[in-house]
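Structures are listed in the sections that come next.
Read the figures in this text as sums done on the coordinates, not as results from a lab. Bear in mind that the values here come from a model prediction, so they are computed numbers and not experimental data. Cβ atoms are built from the backbone, for glycine too; each structure is taken alone.
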Structure 1
Amino acid sequence: MQSIVFATNNLHKLDEVRNKLSKHFNILSLNDINCHDEIPETANTFEGNAEQKANWILEKYGFDCFADDSGIEIEALNGEPGVFSARYAGENCSYDDNNKKVLYKLKNKTNRNARFVTSICLKINGETHFFNGKIEGVIIEDYAGNEGFGYDPIFVPNGYSKSFAEMNLNEKNKISHRAKALEKMLYFFK
C-alpha cells in the first residue's frame with residue numbers, strides 16, 4: 001500500500017482523513033516523519049495555504065504529500081472568518097472562542113447561511129494538483145453536539161436536522177467539505 005504524508009498538526013483532521021482513505025493509502029502524520037515544525041499559513045486563500053504546507057513538507061522532508069486548508073464562510077459576515085477560521089478570535093484562541101465570536105456577531109441577524117470550504121493541495125511525482133470541496137448550511141443559535149471540532153457544534157448542513165457535532169465520524173465523512181475534496185483526490189488516483 002502506498003504511503004503518503006498528510007501535512008497537518010490537527011489530530012481531528014488526521015482522524016477524518018484516515019477514516020476516509022485508509023483502505024487506499026497508508027496515511028503518515030507529521031509526527032510519523034518527525035516533523036514538529038510550526039508550518040506557516042500566510043496565504044490569503046485556502047488553496048494558497050494548502051500549497052504552502054505541502055511545499056514545506058516536500059522541500060524540507062522530501063515526501064510526496066497533501067495538505068488541506070479549510071474554513072467556514074458566513075454570508076452575513078461578508079465571508080468571514082474564511083482563511084482566518086482557525087484564529088478568528090485571536091492568535092491563541094480555542095474552538096470555543098471562535099464559536100462564541102461567530103454567535104455574537106450573528107446576534108439579531110436573520111441570514112445565517114454559511115458554507116464550509118476545503119482546498120487540498122497534492123504534491124506527487126513532481127506535480128501539483130488541487131481538489132476542492134464545500135458544503136452549504138446554516139449557523140444555529142447555540143451549540144449542539146459533542147463530536148467533531150472547530151465550528152461543528154454550530155453548523156447544520158442543508159437538508160439535515162443535526163449539526164456536524166451531533167454526527168459521528170462516519171456520518172460527517174460522507175457529506176463534509178473535506179470528504180468531498182478527498183473523494184475528488186481519490187478519483188484522481190483511480
Structure 2
Amino acid sequence: MSLQTIARRYAIALADVVIESGEASAVKDELLQWGDMISSNSLLKEALANPTVPYDGKRKVLHELIKRTRVRETTANFLQVLLRNQRLTELNEVNKWFGLILDDRSGVVAADVTTARAVAPEATEALRQKLASITRRKVRLKFNTDPDLIGGMVARIGSTVYDGSIKNQLHEMELKLAGS
C-alpha cells in the first residue's frame with residue numbers, strides 16, 4: 001500500500017473525529033507544529049524512524065514531548081496511534097492529506113497561483129472571486145512568483161490548470177507559426 005493511501009486513511013479517520021468534536025483547526029495547527037518539529041530535528045526523526053530503538057524508548061520520548069508541548073488530548077492520542085503503528089515519521093504526509101480533507105469537507109478549494117510579479121491586494125480579491133465563481137466553492141489562494149512567465153498567471157486547482165501566462169501565449173503562437 002502506498003504512503004499516500006496510508007496517510008489519507010489516517011487523515012480521514014482524524015477528520016471524522018475532530019470535525020465532530022469541533023477541534024479541527026486547533027488539532028490541525030498542533031499537528032503542523034509537530035510535523036515541523038520532527039522534520040527539523042534530525043536526531044528526533046532518526047530516533048523515531050530507527051527500528052533498533054525500542055518502542056518503549058520512543059513512547060517515553062513522545063510522552064515527554066507531548067507533556068512539554070501541552071497539546072490537546074485528541075492530538076496526543078493521534079500522535080500515539082501513529083507511533084504505535086510506526087507512522088509518526090510520516091506525519092507531514094498525513095498533515096497534507098488532513099488539510100485537503102478538511103478543506104474538502106468545508107467547501108474550500110486550494111488554488112496555487114503563479115505570477116511573474118507580486119499581486120496587488122485588490123487583484124487578489126478579484127481573482128479569488130473569479131475562481132470561486134468557476135469552482136462554485138470558497139477559494140484559498142497560495143501565491144508563487146516566476147519571472148519566466150513574463151506576465152499573466154497560471155492557476156492550479158487540483159489537476160486543472162488555467163494558464164493565462166504570456167510565456168504560454170508566446171509558445172502557442174510559436175507553434176502556430178511553425179505550422180504545428
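Given a value of 9, 38, 36, 15, 2, 0 for P(r) over Cα pairs in 10 Å bins from 0, in percent, calculated from one of 1, 2, which structure does it belong to? Of the structures listed, the value fits 1.
Tell me which of 1, 2 gives 1.3 when you compute distance in nm of label points 7 Å out along Cα→Cβ at positions 111 and 143.
Only one of 1, 2 returns 1.3 for distance in nm of label points 7 Å out along Cα→Cβ at positions 111 and 143, namely 2.
With FRET efficiency 1/(1 + (r/R0)^6) of positions 87 and 151 (r between Cβ atoms, R0 = 30 Å, to 0.05) computed over the structures 1, 2, the top value is the one for 1, the highest of the group. Here the criterion is distance in nm of label points 7 Å out along Cα→Cβ at positions 23 and 159, and among 1, 2 the highest value is seen for 2.
Taking FRET efficiency 1/(1 + (r/R0)^6) of positions 55 and 79 (r between Cβ atoms, R0 = 30 Å, to 0.05) as the criterion, the top-ranked structure out of 1, 2 is 2, with the highest value.
Taking semi-axes √(5λ) of the Cα gyration tensor in Å, for residues 7-118 alone from the coordinates of each of 1, 2, which one would give 27, 18, 12? It must be structure 2, since only it matches. Of structures 1, 2, which gives -9500 when helix-only ellipticity at 222 nm (-39500 (n - 2.57) for each DSSP H run of 4 or more, over all residues; to 500) is computed from the coordinates? It traces back to 1. When mean count of other Cβ atoms within 10 Å over residues 15-22 is calculated for each of the structures 1, 2, the largest result comes from 1. Ranked by distance in nm of label points 7 Å out along Cα→Cβ at positions 31 and 167, structures 1, 2 are led by 2, which has the greatest value.
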